[in-house]
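No lab work stands behind these numbers, since they all come straight from the coordinates. What you are looking at is a predicted structure, and each value in this text was computed from that prediction instead of being measured. Cβ atoms are built from the backbone, for glycine too; each structure is taken alone.
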Structure 1
Amino acid sequence: MTVRRFKKEAANHKFGGLWHIYEMEMWDEDYFNMETQAYVEIASNSGEFQFGLVSGSIDGYVETVGDRERFTFTWDGQDEMDEASGSGWMELAGKNEVRGLIDFHMGDRSTFKAKKAD
């Protein structure tokens, strides 16, 4: 049996690509980089993320809030092997930098900062 990976549709907006998380309000670097370099990856209107023992799939869209654009999303995945879900957003904070928020449904909430991967 042959396994075929689906090709990710490229994002046609400025939030597309791989972003490395370098700061989180609720967790320190030892935790959020515990298993892998913490990241958010956006391809079109979907994506994935991982920090610490939390990972998930993203479903989102670009919206305008006031005079800014941001990528708003919901997510579902796991937190230490337990089902988890929530929402979040990210907006440009510089040419190759974003700031955002990740929220756990009925749980923790943390801001984060990330830089575009080379």
Structure 2
Amino acid sequence: MPDDQFQRDLWRGSLALAVLAALTDGPQYGYAIQKAVREASNGQLALNAGTLYPILHKLEAQGAIKASWDESTGRPRKWYRLTAAGKRQLKTQTDGWRAYASAVEALLSPKPA
């Protein structure tokens, strides 16, 4: 059985990166971001609204994303898009994630005897 606390800790540290990555294809509203993250991760990262919106607010406060309202579809929706700073943050965090994952993979790989 997987260690649920380990999974929560691991995901908690990478959710902002996942949200930024979900916005690379263009502006999205909250539910679409949830769906994009869930689908891209094969269901491993299922964000609920109570987790997603604080991340969105934090990223917006940092200037990584910008939010705007759109009422053209008949239902007002808040759309989020990456800013130039958000694109830089995504690149930096992606590079950091890959370096970290590579280091952990090297530690977990069998060593020659």
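Using distance in nm of label points 7 Å out along Cα→Cβ at positions 65 and 81, single out the structure from 1, 2 with the greatest value.
If we compare distance in nm of label points 7 Å out along Cα→Cβ at positions 65 and 81 over 1, 2, the biggest value is for 1.
For which of 1, 2 does helix-only ellipticity at 222 nm (-39500 (n - 2.57) for each DSSP H run of 4 or more, over all residues; to 500), calculated from the coordinates, equal -500?
The value was obtained from structure 1.
Given structures 1, 2, which gives the highest value for FRET efficiency 1/(1 + (r/R0)^6) of positions 41 and 57 (r between Cβ atoms, R0 = 25 Å, to 0.05)?
By FRET efficiency 1/(1 + (r/R0)^6) of positions 41 and 57 (r between Cβ atoms, R0 = 25 Å, to 0.05), the leading structure of 1, 2 is 1.
When distance in nm of label points 7 Å out along Cα→Cβ at positions 73 and 105 is calculated for each of the structures 1, 2, which structure yields the highest value?
2
Which structure, out of 1, 2, was percent of Cα pairs over 17 Å apart derived from, given a value of 60?
The read-out comes from structure 2.
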